[in-house]
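Asks: What follows is a set of structures to go through.
Derivation of every value follows stated rules applied to the coordinates shown; laboratory data play no part. No experiment lies behind these values; they were computed from the predicted model shown.
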Structure P
Amino acid sequence: MNDDVWIFGYGSLIWRPDFPYAERRPAAIAGWARRFWQGSTDHRGVPSAPGRVVTLVPRARAICWGMAYRIAASDSGEVMAHLDYREKGGYSVERVGLEFAFSDGAAEGLVYIATPDNPNFLGPAPPALIARQVCASTGPSGPNDEYVLRLAEALREIGARDDHVFAVERHVRGGPGR
């Protein structure tokens, strides 16, 4: 690649970018909502007990906040290969428009989205059932409940509101219905 590349992270990439980047900025994408609808059999669960991680689903008027990372052109090939491997459990790359927080800036970026046609897609479920599955799952990257709690914390740190994530978090912490 000859140009710098922006990567949009909306799940664990918000708090755990494990690749070199030149710049990191809170950002949002329009028309997408974050949901715990993707199964994880390679990071936060195993094939016999899949965890749940987030993906994006199209939603009119939705705004999804996350973190954008500018990858230097000199690192982009290596970083994309790393992310392709990291997100191998059903995710594909899509182009999106990024709006940066705290500025008038915008850019085109790449995002990994798990679509319903991948074999690990679990689909919708009530937050209490998602939380129950999360609390019963652990994988090579750690306990699934850690993923939920760290995501909720990271969203609060950037001032983002996400009712779905926060509802699952409440149930993971032992809220009503768990």
Structure Q
Amino acid sequence: MDEISLHILDIIENSINAGASRILLKIIKDSPNDLLKVIIKDNGRGMTPEQVAKSTDPFYSTKTRGKGGLGLALVKQTCEQTQCSFFIDSVPGAGTMVEALMKLSHPDRPVMGNLAGSLTAIIAGLGDPIDLLFEVDADGFSYILDTVEIKKELDGMPVSHPSVLKFIRDDIADNIKNLFD
């Protein structure tokens, strides 16, 4: 994957498949320390220590059909190529946290890509029982998008309505443009 947004999409898909009802995506840009941190935390079913240990093995998957196993392995590889780290913490029945750390200036760091489009696609496919909290802290600039708060304002209109999704996509794009690339 040549875009960080696609890595994020893949990991959030894992959260959804793990039965999460609340997903946190936090992106931190720390230019003075030359770091980009991506944290994805969910309240899904979690993994055992054995599953965590195998989760970055490209030949291991808990999925019973379709592709499996490459997502976390590719994220870990990307982090290592940028001379940084990748970490998973998971508790069965309580959820999983994935932390990817990359050097901002490293030539092997992928571009962020179309994060607004990826997040809009995620939100469109979440359905009402799943919520996403998206936070950005980029060198002191903060941005938060929370589908719980959006749903309160919609007064029954689904968050997947095309006009709502356009608003969300435009809001994300306007607020994070030029922050990561």
Structure R
Amino acid sequence: MDRQSAGTSSIFAAFLLIGATSFGGGVVAHIRNSVVVKHRWVDDATFVEVLTISQSLPGLNAVNMSLLLGDRLTGASGALAAAAGVCLPGAVLMYLVGLMYQAERQRPLLLAALEGIAPAAAGLLFATTLKLGRRSFSRLDDFIFIGVTVLCINQLHVSVPRVLVGVGLLSILWYRLRRPKPPSAP
């Protein structure tokens, strides 16, 4: 990967653009497009690793990912630059929306805009999931664990942290037991 071009200012600029142009769940797609496809700072395997770690941590996924990716690229300065870049546009926009909301309680245009953005953000998240899933999930076991996770959260209403710990431990044990044992020395 081309980490040489990943200076602190270029990291900040890339994540500022991500923060300014992504909405809702679509931020993962933008981060992947920027750091994997456009800048080639990391490969898909590293991106999936960072995504997995960031989703298992508390807090906003986009901020977690930006911190982890920035740190991988240039250390603490990269982590701070990426987090500041991804957060700044949203913070400024939310401040301005808050001012507008206080000034104008009748907000049909704002509500219509939000209703239009929601399906687009869901579509971006779904498209990214499909792209990453093709590379990450190749066995029936993988899909069974995904199904168990979805079932526990959506149908059984088990909390996300409990599902992550439970299904995570179960999958670790499953794959560890199924791993071929190395041949013993004669």
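Asks: One of P, Q, R was used to calculate Kirkwood radius over Cα pairs in Å, giving 16.4; which?
Replies: P
Asks: Of structures P, Q, R, which gives -24000 when helix-only ellipticity at 222 nm (-39500 (n - 2.57) for each DSSP H run of 4 or more, over all residues; to 500) is computed from the coordinates?
Replies: R
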